[in-house]
Structure P
Amino acid sequence: MQINLNSIHSLRNFILSVFVFLGSFSSTWGQGSSGQNLVSSPYSNYGVGEWTQTNFLQAGTASHTYSGYYSYSMYNPATLGNVRYTTLDFAGSYKRGATFSGNEQYDFDGGGFEYMSLALPVWKTAKRKLVGYDSLRKQKIWKFIPFGASTALVLKPMTTVGYSYYLENDGVLKTRTSHIGSGGLSLLQWQTGFRLSNAVQMGYSAGYVFGTTKDNALFSVVDSLELGVVEDAQSLVFRGLQQQAGLLFQFKLDSTYHKFGLSYEWYGNSFATRNRLTRSMEVTSAGYTSVLDTILNERDVKKEFSLPGSLGLGYSFQYRRAWQLNLDWRKQMWSSYSAYFDNSGKYVDRSDYSIGLIINPMDIKNGTDKRMKVPVRLGYSLGQSQLQFVQNSQTFGLVEQRYTVGFGIPMLRRYFDNSVITNILQVNVQYLERRATGGNLPREQYITVGLGLQLGDIWFAQRKYD
């Protein structure tokens, strides 16, 4: 069997306007046949597509511990507890890739919408606790324990589908099976993080999963007079619910800061509605096509299916305001995935291991600095895919390696009370290589350039004068 590759032809008002416009645009685009984040990979023809692994550019590889006055991580809603300013984040990407199979190479251009988020603090207070008494000054010593909550709306692509290839069987009877597919799933989330003290934060998010995928397969047998073809075309419309819970523990020790993050994600009430048409056809040498028989005609078949949940852990070590080292692990439980429309075979749990370094990790300007320092991000991730392939009675998996470098360009402005508001232009470059552990499966390489804008503001603050 040989795999062949083919191509596939006031700031508040501004923030609200951008959020509404991009939300409407992205939702409409997400319902289209191409999805929001375009890709061309034969491996996206499995499950519900290729998982996008979307997170904020500024978070780097710190999926479970990254947090700041303007920043948090999509993978752990507890990191929202540190957000003190209203922040609008949105980003897009350009992707250049190549797929190699034997002596063939297919180059493609993709990318598109990455994410959009609006986060804002909604409540804060402090509890006073008596911890001692100063007998010299005759004063009580109080300790203030902060409490607060922040919330966010997030729209992002969850999976993406895009492929065009064919399989040839050069046995006694020469056959060819062609596959073309497109689409993807999107996720609209409402996240909330609670700050319970200086040391503990917790969070919860609920999301709505929606999207469409399309697949068209042609099975053909070539003879001397005419071409016999079986066409199998199907479209799937997905709807479901997503939930996520997280914890964040943080403390300071001398000149170092430590964070431990934990998150768990699960899905429920997920349904897929399928329309499927399978027909046998005849294509003559003169190019005429005639339908011989309708083999299957399904309309609006709605059934429940399950999506894989995930568990993640992270640790961050920060030295003063100079640098931060991040370690992260995430497991996606594909062994519990089941879908009536997917006969691709067996899946195994996916594991991702990441390490990253952020130089100048703060997202606010230090009061003693004349200018805000430029944050620089370096990262490496190793992923063991959920896909399994059998060739010559041997089972092979897929391994993904990601190398990331990025930086932010601060753009500061003054608020009416002379406080400094941070806006940052985020730039990120990622190189990904995906290859099988054996066999003659396709090898892929991607270079993705991401560009994001982080806009900060203060909402609901009472002005002293107009």
Structure Q
Amino acid sequence: MKITRRTAGLLIILYLTLTGVWAWRLRPQIKGTEITEQRMQRDQEKIAAYLAKAPKDTALPALMRLARMPEDQLQALSDWVNEQPINQIRQLTVQKAPIAMLGPEWGEALLQTWLVHKAPVDLLEVHLMIAAAGDRLNEEARDTTLKMLAQRALSQGDKLDAVTILGRACELPGASYETLRQLTAACRAARYTAPALRALATWINRHQDDALDEVIEEARDMELALMMESDLTAEALSLQLHLLVGRAPYPERTLDRAFLAARRAHQGSRLLPILERHLESFSEHSLSPLKLSQQQNISPNYLRWLSCYAALCDEEQPASVAFAAHLRLAAARVSAALPRLCALAEQAHKKEETEAALTQALDQPAQIFTVLQLAQRDPIARKVLAAKLRALPDNRELHFSATLAKAQAQTSGSTAILWQEFLRRFPGDKAAQRRLIQAYMEEQQPALALRVYDEIPAQYLTDEDRGQQELLRQL
């Protein structure tokens, strides 16, 4: 046996204790007693060597008790150490044996020591004995032992054995939440989720009235994840819908799980009525799109669930229903709703409403960029932008942004033409002149770029401009 520094220290403590005890015991006495004492000393040394590998908080108390152990108990313990590992665990758990006279304190210490020795045994057979130990092991010791056996099975590559052992541990009344998590991880590793799903359902039902809400919700999150991994999406949705009962508003974490399951199962229509009731619990939902657009402080949670509602409508409802949901989002200044309005407009026969929403969005700084991007590919947005530009001929910022968006989206032809048109409307605009210079340089027309530089007053030229001019003259 390899002697570590800790093991050597424990043995030294034991032998010092034994020296004192035997110094007293070996005072002058009759020969028969002397033989018995020598045998007891040998037994103690053998047992001490076995116990020395146990965890420190187990080994030290056990070694101290060993020094004062009566002869009959010492003999029982010595006989137990001589047994085969499978018989040792059997005697500690389910078999009536002399070792039982030492009491539960010794039983747990020997069990911990047995686990540390990691003798080659059938772990499934051992775990059955641990589970059937009855009052010879308390619930905490039983749970800890089964988890250690499962960990050993995993380290040996026996993933299914680990699942079986942890599944048994989770069936015990005192099963901890940590054991449940370990079972879930083992089931994922083994690609066999059924035991974890059964254990999660049992644990949640058992503890939903006494465990912390956060722990219960975490367990339900794990349950949903496992069901999704097992392609039980419709069943996962049914489970979440069962929790969404009563009057709105509903718990948002449960709604999150239901939304995820509904989309994965392509059964959003089952969740839509619940989402509608949840949205009705917000004051914003009673407002028309026009009045909603005038609100300054709109609940982020309202926008979140309205977006979820719109996403489900997109997938499974008529275009007119999806359009109405996205129209409310657009009114609430959610830029992502604008492309969907354009996409749904023709099918929903809502072109006028779409034009009105885009016109309104152009008045919102946070939405202008989205409309400008849409105008490069969508005819309705292009029409709305053109009308807005005609209505505001002197709005330099809007015209500049529209030209920039068009130039960036252009994949062929000259962007210089776009900036020339802008400069005809806003002559001498320095930002536009620099854009035009860049366009000429990209088209390899240095003479035209220098001509634009010459039109810029000297006091507005930067050092970078002058360096660029010099380079262009050399070309």
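What follows is calculated from the coordinates using simple rules that are stated; it is not laboratory data. Just so it is clear, the structure is predicted and the values come from calculations on it, not from any experiment. Cβ atoms are built from the backbone, for glycine too; each structure is taken alone.
If distance in nm of label points 7 Å out along Cα→Cβ at positions 207 and 311 is computed to be 3.0, which of P, Q is the source? For distance in nm of label points 7 Å out along Cα→Cβ at positions 207 and 311, the value 3.0 is produced by structure Q. Largest in mean count of other Cβ atoms within 10 Å over residues 303-310 among the labelled structures P, Q is structure Q.
Suppose Cα extents along the principal axes in Å works out to 105, 45, 38; of P, Q, which structure was it derived from? Going label by label, the one that fits is P.
To test your reading of the models, identify which of P, Q gives -23000 for helix-only ellipticity at 222 nm (-39500 (n - 2.57) for each DSSP H run of 4 or more, over all residues; to 500) when calculated. Kindly include the intermediate steps, with their values, before the conclusion.
On the way: P: -1500; Q: -23000.
This figure was derived from Q.
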